[in-house]
1. For mean count of other Cβ atoms within 10 Å over residues 263-270, which of the structures 1, 2 scores highest?
2. If you rank structures 1, 2 by relative contact order in percent (Cα under 8 Å, 6 or more apart), which sits at the top with the largest value?
3. Taking FRET efficiency 1/(1 + (r/R0)^6) of positions 271 and 327 (r between Cβ atoms, R0 = 25 Å, to 0.05) from the coordinates of each of 1, 2, which one would give 0.55?
4. With distance in nm of label points 7 Å out along Cα→Cβ at positions 183 and 199 derived from the coordinates and found to be 3.5, which of 1, 2 does the value describe?
5. Can you spot which of 1, 2 the value -9000 was calculated from, given it is helix-only ellipticity at 222 nm (-39500 (n - 2.57) for each DSSP H run of 4 or more, over all residues; to 500)?
6. Kindly point out which one of 1, 2 the value 86, 47, 46 was derived from, the read-out being Cα extents along the principal axes in Å.
7. Taking FRET efficiency 1/(1 + (r/R0)^6) of positions 215 and 319 (r between Cβ atoms, R0 = 30 Å, to 0.05) as the criterion, which structure among 1, 2 has the greatest value?
8. Could you figure out which one of 1, 2 the value 42, 23, 17 for Cα extents along the principal axes in Å, for residues 191-238 alone was computed from?
Structure 1
Amino acid sequence: MSKFGKSKHTVVSLFSGCGGLDHGFQETGFDILGAFDSNSAAMDCYRSNNKTPTKIALISEQFEIPGNVDVILAGPPCQGFSTGGGYKENDERNDLLLVTCRLIAKYRPKLAVIENVAALTNKKNVSYFRAALSILSEAGYYCTAKVYSADEFGVPQRRKRTVIVARSNGALITDLSPQSLGRATVRTALEGINFDAQAHSPTYPEQGGKHDIIAKKIKPGQKLCNVRASAASVATWEIPEWFGAVSAAERVTLETIRTLRRRNRKRSFGDADPVSLDEINQQNSSITSECLSSLQKKGYLRKVGDLYDLRDTFNGKYRRLSLDDVSPTVDTRFGDVQLFLHPLENRGLTIREAARLQGFPDEYSFPERMKDAFRMIGNAVPPPMSRQIAEYCREILA
């Protein structure tokens, strides 16, 4: 039973995933009548951790919400809105945000909570955001919508999310004010994990292989990155053991192009542009066409017509977490060693470590299949965040 005692407030959860948002409401004493999602693996995970009735279901405007409920929770798919998803304007899943709002307008709970990515409020997505608020407003709901960072709630993570809270009858509500009980870090999140903890099976890359060689060159807080010059970026040419040796002159050439491609912009979009031989020589007259050709052969440069550009232009792989800082966003790819590294060991993160960084308790079990588990964890609302949202809702309903 919750520390608040038994609550009479009832909840239905849509797009429930593995239950991150619901977990905080259960802990706060809400009675969740049902959880619904189209992902069978997520529903299996939800069921293994909760007694709430679950059902695999496609959420549409014809979806029937059982009984009279006080609160509707919803985390409609956000991939089309997300910067990580590449802003897919025509992604059919984008409409599920509006479907959610129409269901709220139809079934009229006292409160509704909708969680989505921070990018929902960006210029490219704002039409959906405004349409959602309009549907709720026309149905008589007063809405508060704000972008929050998970670390404001004591979650050791740079994770920004939009939270919309809608109250029926147009009654005014104040914004949720996060309460952090001290700064959480990667260190506090990961310490004390038992070696035999569920879903905690560290996997080390092959000794002397690509991932092992690169990981050994990345310090805490650093990443593999050719396109930024900073103490946090390690360029491929700084790891000759894997990418191949370069001369001092070739290194100067690469660093010159790295600077010019971002400074001398030719397009109104994108992050950088290829540069011409004239631009290179104006910046550094000692750079020769022979040096450029050599770097092409070594795989460091590529030709784009008559222009030159770096071959590897990703903005960060092999990001090593720092123990005394917060983690980057725990997303669905968090278990990929090419993207994220353990703060101390030369390996990727385990399922349990990702769950810890999201604030899931160790008794919350996840499937052993990494792809499924990381997708569920990465899509979830961190339980410490959902708990404060639930407490906020409970106060409104009191």
Structure 2
Amino acid sequence: MKSNIESFNLWSPLAREKELKAFFNYNTIKQNKPILANLFDVLYTKEEREANLDVGFRGRPAIGSAVMSQVDLDKLDQDPWGSLIKQIQGETGSGEKPKIFLCGSIFGGTGASGLPTIARLIDNKLKKIKVRESVQTGCLFVLPYFGFSTPPGEDPDGVYARSEQFLLNTEAALRYYVTQGQEIFDRVYLLGNQNFSKVNFSIGKDSQRNNPHFLELYAALAARNFWRDSSTAKGSVVLMTRQKNGTVSWEDIPDKAEVQPELMNATRFAFTWLAEIAPELEEAKKMKNTRFQRLAPWLMEFYQTGSRSGGTKPDFSDADQQEAIGIINNWCQDYLRWLYSLHQCEGDNIALFKADAFPPNKKLLGDELPDLIIGDSRDRGKKSRDTVQKLKNTLKATSPGGTVGLAKSVYMASRI
């Protein structure tokens, strides 16, 4: 149930200087090369030169392109680039075929300027160390899918993203790809939506907290497709449409035969855990052993209690077991909150799950388990037998035991 994920840490081209003028030593240029400084003044307003770029490139690809053009991967031997390139060299040297997948929006400032530039830098570096032919590179360009209104009182000359410029930024980024970037990528995915979700205005950084969107699920599925599929020839064009405009159903999910069962299983697991398992685990903490066993006899498959010490099962009251319960609770809550938000996208009907069964801060009812899936093809008899109590009766001790074993057992029992 656990994927091996290694992080190479974060990187920013603005590690030290956070203003455009400081990044380019504008004051020094002004003194020593006034003509060049005058050109700089023509290209960038005073507000753009002095804007704090710690929040991103503020919807201005021209700012981002200037900064990103100064990046030299040959001089970036320190982490994370040094470790990344070293790992790619190691894998290609042992006969493996590593894949690099870049993704980001191309309608703001940071993505529109950074994504094509980073791709070019990586491509040049791989060619220089003579491993490019052994590496497959893919990219996901996210086109506009949300918009916002600038609030009254905001400086009209301020340096911030404007959603009315998103399409113009996108056009410029795509034109760069068509004219200069096609040979960089082995595969490219484009994702966008004609219905723009309304989000709150933000300069960027911590205050930019957009709700989850169903397009982000498709982005994850694009990454999945890239990692798993090597059959598509370079330069091929793959198109996908949905059956009904304004609606996303199971028939619109790529690789439905594999993806749908996994999404269904994860949802049923999270719902069952929060509706039935977590409350009983919480109640068991307050009870004596005999009542503990009567409340949920299936718990004895996974835990020791105080009266039965010396066995191989972990003690239910152990701190690490209780910590694991909290971690799983949090994951299930986050997952269902994310899934619920996906179903609330403005202008689109997301017809995958009956999200009304698990809105945030609602007490979940186990009786709703058999009806969670929209378009469930099971007959009435099978659905009537799909109860939480029956699911709990099938739980059996699963390695490694304890809370992790319990979660694994519930996950497997949730599959239909």
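Every read-out reported here was derived from the displayed coordinates using simple, explicitly stated rules and does not represent laboratory data. The structure presented is a predicted model; accordingly, all values stated were derived computationally and were not measured. Cβ atoms are built from the backbone, for glycine too; each structure is taken alone.
1. Working: 1: 9.8; 2: 20.6.
Max of mean count of other Cβ atoms within 10 Å over residues 263-270: 2.
2. By relative contact order in percent (Cα under 8 Å, 6 or more apart), the leading structure of 1, 2 is 1.
3. 1
4. Clearly, the read-out refers to 2.
5. Of the options listed, only 1 reproduces it.
6. Details: 1: 76, 49, 36; 2: 86, 47, 46.
Going label by label, the one that fits is 2.
7. Ranking 1, 2 on FRET efficiency 1/(1 + (r/R0)^6) of positions 215 and 319 (r between Cβ atoms, R0 = 30 Å, to 0.05), first place is 1.
8. Values: 1: 40, 25, 13; 2: 42, 23, 17.
Matching structure: 2.
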